[in-house]
Structure P
Amino acid sequence: MKQTRTIVVGGRTVELETGRIARQASGAVVVRQDRTTLLVTAVAAPEPRAEAAFFPLTVDYRELTAAAGRIPGGYLKREGRPSDHEVLVSRLVDRSIRPLFPDGFRNEVQVVATVLAAEPDADPVPLALLGAAAALHLSDIPFGGPCGGVTVARAGGALVVLPTRSEREQADLHLTVAVGPDGLIMVEGTAREVPETAVLDALECAEAAVRPFCAALEEWRAVAGKTKMPLAPAPAADPVLGEVGERYGGAVREALLADVAKQARRRRLQAIREEAVGALAGDDEARAAAVAQAVDELVSRQVRGLVLREGRRIGGRGPEEIRDIWAEAGWLATNHGSAIFSRGETQALVSCTLGMAEDEMREDRLFGSVASRFMLHYNFPPYSVGEVRALRGPGRREIGHGNLARRALEPVLPAFADFPYTIRLVSSITESNGSSSMATVCGASLALMDAGVPIRAPVAGIAMGLIGGTEGTAVLSDILGDEDHLGDMDFKVTGTATGITALQMDNKIGGLERAVLERALDQARRGRLFVLERMAAVLAAPRAELPPQAPRVLALVIRPERIGELIGPKGAVIQEIQQATDTRISVDDAGQVLIYSTSGEAAARARRRVHWVAGDPEVGKLYQGTVVSTHNFGAFIRFLGNTEGLCHISELGEGRVAETTDVVKVGDEVVVCVKGVTDQGKLSLSLRAARDCRAEDVIRPD
């Protein structure tokens, strides 16, 4: 039976419907804001996946082009593999709901959010968050809701919940925030060097906007919700944990504090695990698994206890201590820009390539193709963590990390009009032990400056962690991979010395007080400034000149109606100019022509050719031309491609000229000066004014 709810979220009206569409799913909700409509479904497998070491959740967000009244491009004319945008939204939804599933729940769950209708100015992303929260809360799937998510933008100094596309474009801060019963769960955002207080205010605004939605969802569940499937009872506490702690607690503590190197520490812990299994389990396989799990639990407790009780971390670091940093810029000889950034056992190798306007990346989106002139691609090869694994295309994690680093750097890039290049950064993680996306941000900033890209300021990033317990709460700077895995929060913050440019937070404990957030952001700011100092010692500002191997750009503007003459039939003219001058040329619909070449002389030659084919004559300039016809009143002369003008008989030479053919004949090559434009709009030329000209002053075809 159809059930509906209308809820006001941050001043916007959101409609929810269930019971009529996708009724065989465990939970299904249709979400509407104005005319934008999404169907969000949740399905759980009836039996747990026994071999699953973690909760098997899959989230898929898809945008049907029919929602925007379009037919997909390409040969097949149907939706294909998910775009990067769809992958990123899928990750947002996943991170918003994953922490709320009960521990030990191992049934496969799939959440699918499909955009069915969309208005051009709408944003379907927060509707996917709200729909996923509603579908799960109303379903029979065990879920610790209610929860919800919204987007918040600061435009003109005012905070707007569920902003439109135009409002987002004007904003200097844009956050996507998920809120659960106990507070913030997930944050993803981009900013234009805003202060920490602005972020805190936006987070509070988002949380206040989601609370009424959660309350309404809880009320709706009493009417339209299904009975939750029973959970398997939690296993009784195994006394082996206490025995393992008594016998091996000291050895685990020593291994955690003594070994900074990840692989060495893991070998020592593995040796302890094997010894414990041999001593306490023998040949009993079930007992062996329980002992191994007890050792892992002991490691977790030791890590957390050391931090909370002694202020000591893995390897003996203090809570705010940042690992050793070293970096180098320009260490690859043939790249346009390059850098290597190493922090502890995390290392990013980043290259920067400058291309022409036509090298931009185009991605098919809901309302058409979107062009990107700045790309950052993140690679995570298996050797970076000492593993053997087949190399495949980028996974969701790689796409997400690359997007975070891209958003961190985008606010400091120059405008295309000031720096007319397409920029591609490639980060290859050569070692990884936590914060590889933040190492990418630092290495990419150095690579941009090494390439001579005039960024407004260097950007650095740092990953923060949180460990809480009865002994208090500790905020950790520059977390290791194990601290991320065993801790309660992963909070990545990037920015310049002035303010924040991007942030990402995943909270595993359900809620964070403002005081803890303030502390984490302030500690992140201090850490960011520390890293920026280390980067400045390597390269403090963009290099004054582009490297010799980077293309130079010459720009000129032609009238839009002459673009066809420059391109020629099937591109023949522009291709001939490029081949003859060894350059690359792009022209946009407004008539701006950009010429790229590593040779200044070649670019200048191409510029002359472009001007000759499609440029406009200038009064007072001298041009080489060809006589195309003669008459008793003068000669018509063609120059600058197909441009023609009249040289009156009185301008053919000094004194009186009896016949035009006494001076010029059809086919003659002559030099003319442009005198002006007649009342009839015709060009007036003069041979007489060009008689004593210098050869270097004449504009020729090449």
Structure Q
Amino acid sequence: MRALAVLLLAFLLLPAAPSRAGYDLWTAEGGPFGGRVPVLHSRTSDGSIFAGTEGGGIFRRSGGRWEPRNSGLLVFDALAFAEHPFDADTMFVGTGGGGVYRSANGGRSWFPTNNGLANLMVRDLAYRPGGTRLFAATAGGGIFRSDDAGTTWFPSNTGLAVLSVRALAFAPSSTNICYAATDGGVFFSFDGGQTWAPRSSGIAESTVADVVVDPANASLAYAATLGGGVYRTTNGGLSWSARRAGMGEVYAEELLIRPGASQTIWAATRNGVFETFDGGANWTARNAGLADTIACSLLLQGDTLYVGTFWGGVFASRDPSSGWSARNEGLTNRFVWELAVSPHDPGVVWAASYGGLSVTTDTGWTWADASNGVLRRDMRTVAVSPVDPGRLLSGAFYGGVFRSSNGGAGWVPSNSGLPSNPTVTAIRYRPGSGSHVLCGTWAGMYRSSNGGSGWTSSSSGMGSKKVWGMATVETAPMVVYAGTYENGLFRSRDFGATWDSVPIPERYVRAIAVDPSDTSIVYAGGYYKEGGGGGVYKSTDGGASWTRKNEGLIDRSVWCLSVDRTNPLHVLAATAGGVCETWDGGETWEPLLAGLQPLDIRWVSPAADRILAGSFGGSVPWYEDAIVAVAEGVVRPEGPLAIAVSPNPFNPATRIDILLAGAHSSLDLSLYDLRGRFVRRLHHGPAGAGSLPLVWDGADAHGSPLPSGVYFAVASSGDARAVRKVIIVR
């Protein structure tokens, strides 16, 4: 079993064991930060900002950092917010498939409220000004209304010929007037949303994404279209005219009028943010500093404008003409496809995600962007050279291969010999070689003998199949398995020169793992598609025959499998329903779900003494998978390590001494709260024999003071552990 990691369980003294009994937790505080933000909202009562994300649910920003607010959510695509006009604690969120959720405590927890809501894809929520009638715009059921804070819903579609509705806009100056943006143009209501009539004359595009109404003039409105930029009406929608000078026929997603200056309008488009000071007569792009120019949502809070983007998270500016700055600390909403643990240092892990490439050098505590030179942001795979940690290869969806020779500080395209703009799904070095590499694409397999500088087709026996996954193993460096989309599993015994079809009863294979202690044992994961297939398969004869191993498996869409090198009977599975593990070579599976949100996990890897997961919408959560127990008032025997704390309790600072019987090449001292969540790292590195003095000022890793309470200082070096309770008294 790998070295023990840390989870603190106050008042209990439990032995470490393979079965965790549900005590351990996932945490995703380290990043990488960013993600898809289709909606931003400022809460009226306290000014805190809420971000609705795709896949990651709801985040709240207060004090400079985002924190998840997903308690009670079952669907994690958050598309719209609304507040009760007379109850500051009552909030609503519209979701992509889960309908409407309500919060009675200012967004700390949520519960569904969908009685009568016939369509659960809710794109917008809006209160009729001055009243308590709430409207929901849905993607296929039209518009619904509720007069009892979402408890019951009724359709409000009379005259609404198009039921795919994207946005609602009530006129602030005339509460009976409302505009609806739909996939079939604009509709208009003069009776507060009870009946509708089409009002799209002059708009050439069918899909209208948003409408905003001038605060003082209900007849003056602007429409954002997908493919035609912005239009304006001055007669309540009877006719519209294009207002896109300087913008062009862009895909415009959202519009925002500046309060008190109605000629100033901002547009979030797929070409970035545009600004006008003359009511749309002239637009200017405002994209300096905007790492992601696919803008989705806008929010003005005070003098600060925020924009939510498609993959880059949230950016802010007080003056868009002067540029933007990222505001993503804590926003763990990246879509991570693959993780690569460095063969040179298990604490160094690379992440390929929708958003680029990221790297951690401390096993997931912190992440840094490493995308300089990567021209495509949908990165699907990354690999580290087995002989040189500075040489890496990565692959993009519809973007080819990128190569780095300086540890990821810069990348260059490396597509010689590949098809034009190939979709690259898997890159693997031959174990022990920095020259021989295989590149799996949706047009077959390619091979390089010069470290990825040039490629040749290597699909003999396979053809131009869509390669979806690939696995090598150090103990048999010439053996490679390749999973495909729709065409099953292939194997090569000469590192890709020739391939044989493997008779597995599964068409869709991405997950593959080979037991390094016995290469005749192979695991493969299938994708549950069209009502069949999926699950885990195991072969004990090198792929000649397979047996399904699904007892206890929580989901049959298996994206990744990883064999624990220190215990080959311990295998991890990343599935569409979370992470599972087996301690008996696949005979039985146990879920590892505590703290894991969202649950769609695309990759899982042991890294040093923890497990890292690549989450589809939740960045890279980590799992510390064994228990260091702490009993109240009991000193645990600590062998080569001991901890002394003085003063304790303390305020404002305390000294933590690590007492060492001998020298340690890698010593870690970290602090955790009562729930086992990481708080701060005080030391990581070598230490000599004797006493190592450290000072803790009671702040977390971001410098924010922590509240009064019980915390735990944990020293670790290899298998040795020492724990001490530390108490803050404010």
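We did not get these values from a lab; they are worked out from the coordinates using the rules stated. No experiment lies behind these values; they were computed from the predicted model shown. Cβ atoms are built from the backbone, for glycine too; each structure is taken alone.
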> Thinking of P, Q, which structure, once P(r) over Cα pairs in 20 Å bins from 0, in percent is computed, gives back 15, 39, 27, 12, 5, 1, 0?
Replying inline: P
> Taking mean count of other Cβ atoms within 10 Å over residues 392-399 for each of P, Q, which is largest?
Replying inline: Q
> Of structures P, Q, which gives -10000 when helix-only ellipticity at 222 nm (-39500 (n - 2.57) for each DSSP H run of 4 or more, over all residues; to 500) is computed from the coordinates?
Replying inline: P
> Comparing FRET efficiency 1/(1 + (r/R0)^6) of positions 112 and 488 (r between Cβ atoms, R0 = 41 Å, to 0.05) across structures P, Q, which is largest?
Replying inline: P
> Computing mean count of other Cβ atoms within 10 Å over residues 104-111 gives 19.6 for which of P, Q?
Replying inline: P
